[in-house]
Structure P
Amino acid sequence: MVASTQATLAEIAETWELDDPPDVTVIRTVSPEEFDELLQSCMAAAGFPRRADYSYSSDGQDEAFALAWYTCYAQYPIDDLYTQPLTDAQMRLWYAYLIEEVVPCYRENGWQVDDASIPSEGLFIATFGTMDTWAPYLSDPTGLAPDEIERIQTDACPLWPPSDELYAPELLAED
């Protein structure tokens, strides 16, 4: 298991107060796109199905829930490739994706994104990973119900470009 996965598992164990987390065999490493579906399936198999609002509930079985969460993450960790800091080339691609795909998608779904709030590519890259990082969801979703906001953010307009594009070898080699 790679160092970032071990660190994430240690963090999960600490957060959920698992004093003696089990050794778990990795079934396979996954991409970010695969992770949510596999986690959802694994948690459901452990007796904790995801609710309609995209959350999970321990239903008073906190220890069993914590163990299931840890085990599911450990069985399907996100490949280390996807946990590395983004290169400038990757951030440029992500910026273009936000401007060309996500902002129009938000607007088509009734979430107005103010053009004045959109930074230049240079400012987006310079502030990436800080409290000043821009994203379309920071625009006020006036008039949208909470479940509609969730649908737009989760299903209709994915914030991240497809992993095969964002982590293309030619983008990883640049900088």
Structure Q
Amino acid sequence: MKVSQGTIRTARELGIKAVPSQKYIWAACMDCGKERWVVFLVEENRPKSPRCRQCAWRIIGKEQTREQFGSDNPFWKGGQHKIPAGYVVVRFPTHPHSNMRGYVKRARLVLEQKLGRYLLDGHETHHINGIKDDDRPENLLELSTSAHRALTNKELKKATHMQESRWV
């Protein structure tokens, strides 16, 4: 069955996994002319996007290469942010232990600066007070991975025991 431009259907009719009553319109991309189903904004009486994905990404990509990276990005926070695990990471793509996005834990950088060298392979930083974003030099220790795990497990057991004894 041939569909003409401007035809409106619901997600249920099209077999799209979305809100069943969501409306879609058959529309052509304003740049390349490719026809496709697009979310229809009923209140505004228009398709959600006038462009297909390929054309939209081509335009976004051009804008980003021009002005959207680093300090030119309006959401730039100085190259550091807090990750869900609670640690602060800093953008440092040339560091030998940076992740694939170029970030290194700030605690590692502070401890390396304090020691005057990179941390040894198989070694980690330990926050003495247990606060993951407290990266003061006096709060950081270099420990082997096994020693760090043992110490962390011991601290967890102690904290659990203290909590249990409070409730008795």
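The numbers here are math on the coordinates, done by the rules we state, and not lab data. Values in this document were obtained by computation on a predicted structure and should not be read as measured data. Cβ atoms are built from the backbone, for glycine too; each structure is taken alone.
A few comments on the model shown:
- FRET efficiency 1/(1 + (r/R0)^6) of positions 37 and 149 (r between Cβ atoms, R0 = 25 Å, to 0.05) from the coordinates reads 0.00; which among P, Q: Q
- Across the set P, Q, distance in nm of label points 7 Å out along Cα→Cβ at positions 13 and 141 reaches its highest value in structure Q.
- Ranking P, Q by relative contact order in percent (Cα under 8 Å, 6 or more apart), the structure that comes out highest: P
- Top of P, Q by Rg/Rh (Cα atoms, Kirkwood Rh), largest first: Q
- Each of P, Q could give helix-only ellipticity at 222 nm (-39500 (n - 2.57) for each DSSP H run of 4 or more, over all residues; to 500), but the derived value -12500 comes from P.
- Test item: FRET efficiency 1/(1 + (r/R0)^6) of positions 29 and 125 (r between Cβ atoms, R0 = 25 Å, to 0.05) calculated as 0.00, pick one of P, Q: Q
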